[in-house]
Structure P
Amino acid sequence: ENLLRIREQADEASNYINSGDLSKLGALLNEAWGMKRGISKSVSNDFLDQMYERIISTGATGAKLLGAGGGGFFLVHGDHTIRQKLELEFSSDYRMIPLLIDNIGSSIIHNDSQR
């Protein structure tokens, strides 16, 4: 059941992005994170759960852990002020890379700058 809903969420996210209705992405990310955590206890741990709570407490409308095996990242959704709030909350402990949506399609980038 969780896997089916996760598949549906991908379609919903695509529809929101294609229609330009990004305001609903935050709630969808939160739901997806909850569903992913429900699949297996190994998906998260106390550290990641606390980080998620800190992200949400800054005013983010949603967040979800993406990636795998210690090389992942949190995708965060919020209003135009959220990046500055996250930078204050997390100081220089983590690198933040802005997500840009375009009509070109996927492209390969390289970003190994320290900040």
Structure Q
Amino acid sequence: MLINCTNHPSAGWSAAQTEAAAQFGEILDVAFPAVSPAMSTSELSELAEKTASLLKSHLNDPVNDVVLLMGEMSMTYSLVRRLREAGIRCLATTSERDSSETGDGRKLVRFSFVRFREYE
């Protein structure tokens, strides 16, 4: 199983990302928590602990299941640390960035999924 804890539900993934995720079996979407910039370190830690517990409760096979984590950086770090300490593999997505200028001076940026990368 792949638990997708991001702000991007798997229903909106590209075919390439969905195909790459198939190696893990079922995909379960769990929304990445909202992290206010005003949140204190202790509040963030408390939210990270609750979120890590929620993610662990969804695991069917903690040895083979993985958690995809992408979101606010301090929360991502805190979740990766907690889950890895529990022996749970955590992944990030990698992408190619393609940007171009439009005729009216705006920049159009498109990200294309490349692969999953394990946090170490």
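What follows is calculated from the coordinates using simple rules that are stated; it is not laboratory data. None of these values were measured; they are calculated from a predicted model. Cβ atoms are built from the backbone, for glycine too; each structure is taken alone.
Quick check on the output: 18.6 is mean count of other Cβ atoms within 10 Å over residues 3-10, derived from one of P, Q. Which one produced it? Clearly, the read-out refers to Q. With log10 I(q)/I(0) by the Debye sum over Cα atoms at q = 0.13, 0.19, 0.21 Å⁻¹ coming out at -0.56, -1.22, -1.44, pick the structure among P, Q it was computed from. This figure was derived from P. If helix-only ellipticity at 222 nm (-39500 (n - 2.57) for each DSSP H run of 4 or more, over all residues; to 500) is computed to be -15000, which of P, Q is the source? Of the structures listed, the value fits P.
When relative contact order in percent (Cα under 8 Å, 6 or more apart) is computed for each of P, Q, the one that comes out at 19 is P.
Work out the source of 1.00 here, i.e. which of P, Q gives that when FRET efficiency 1/(1 + (r/R0)^6) of positions 59 and 99 (r between Cβ atoms, R0 = 35 Å, to 0.05) is computed. The read-out was computed on structure P.
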